[in-house]
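So, here come the structures, one by one.
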Structure 1
Amino acid sequence: MRIVTTDTFDRDVGRLARGEKELFYRVLETRFLPACDRRVDNPTEPWPASLRVKQMKSRPDVIEFTWEYRDGRATFQWQNPSGEVPFVLLRRVGGHAVLDNP
C-alpha cells in the first residue's frame, strides 16, 4: 500500500514523543497497512476492531483510527484515482486534539 503524507502530518509526527512515534509506526506497519491491502482486494473486508476505524462526522471524506487506546489518533483519506493504484493519504497524527482539525 502506498502512503502519502500531508505537511501537517509530517509536523505532527515531529511532535510525538519517541515512544509514541515507535508505537504509531508499529501499528501502522503491522495492523493498519495490512488491513488497507486487504480492503483493496475486498472493499467489504472489515477493519480490525482494535483500530476503531470510523468516518468522521464533521468531515465525511476523512476517516480516523486509533493507534493507542487512550489518546493515539490518526486521520486519513482513502485515495483511488481513476486508473491508478489506490493509496492512503495520512492527514494528522497525535492525540484526540487532531480530530478537531482533521
Structure 2
Amino acid sequence: MSTRNPKLMPGNRFGHWTVIDFADRKFAGGTFTRPTYKYFMLCKCDCGNIREVASQSLASGKSKSCGCKRRMTYAERYEKMFAHLKERDEQFNATKKHNLEK
C-alpha cells in the first residue's frame, strides 16, 4: 500500500468521502517491464455509498463524492423550475377566472 501521503489514512475526510481502509492496487498501464499501478482506498460517502476511489483522485480533490450531490442539485433545479411553472399557471388561472367574472 502507498504510504507516501500521510493524509490518506483511514478516518480522514476528502469532500464528502471518509476513508475506511486501504484497497488493492490495480494495473493502470505501462509496459511489461515497467508496469504502473493505481492505489485505491475504500471510502464511504456521506449518503452511505461505499466505493473504491483512486488515492490520487482523493489527494488532488478530483473526487469529492459518489455523485449523490450532483443528483441532488439536478433534482433541486427541476423542483424550482416546476414550482415556477406551477406559480405561473396559478396566476394565469386566477386572471382568467377574474376576466370571466367581469
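Bear in mind these aren't lab numbers, they're just calculated from the coordinates by the rules spelled out. Model, not experiment: these values are computed from the prediction. Cβ atoms are built from the backbone, for glycine too; each structure is taken alone.
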Exercise. For distance in nm of label points 7 Å out along Cα→Cβ at positions 75 and 91, the calculated result is 0.4, so let me know which of 1, 2 that is.
Key: 1
Exercise. Name the one structure among 1, 2 that distance in nm of label points 7 Å out along Cα→Cβ at positions 11 and 43 of 1.9 was derived from.
Key: 2
Quiz item: From 1, 2, which structure was mean count of other Cβ atoms within 10 Å over residues 51-58 = 11.9 calculated on?
Solution: 1
Self-check item: Ranking 1, 2 by relative contact order in percent (Cα under 8 Å, 6 or more apart), the structure that comes out highest
Solution: 1
Quiz prompt | For -8000 (helix-only ellipticity at 222 nm (-39500 (n - 2.57) for each DSSP H run of 4 or more, over all residues; to 500), calculated) the corresponding structure among 1, 2 | solution = 1
Quiz item: Which one of 1, 2 has distance in nm of label points 7 Å out along Cα→Cβ at positions 27 and 59, as calculated from the coordinates, equal to 1.8?
Solution: 1
Exercise. State the single structure among 1, 2 that was used to calculate P(r) over Cα pairs in 5 Å bins from 0, in percent, giving 2, 11, 15, 13, 10, 8, 7, 6, 5, 5, 4, 4, 3, 3, 2, 1, 0, 0.
Key: 2
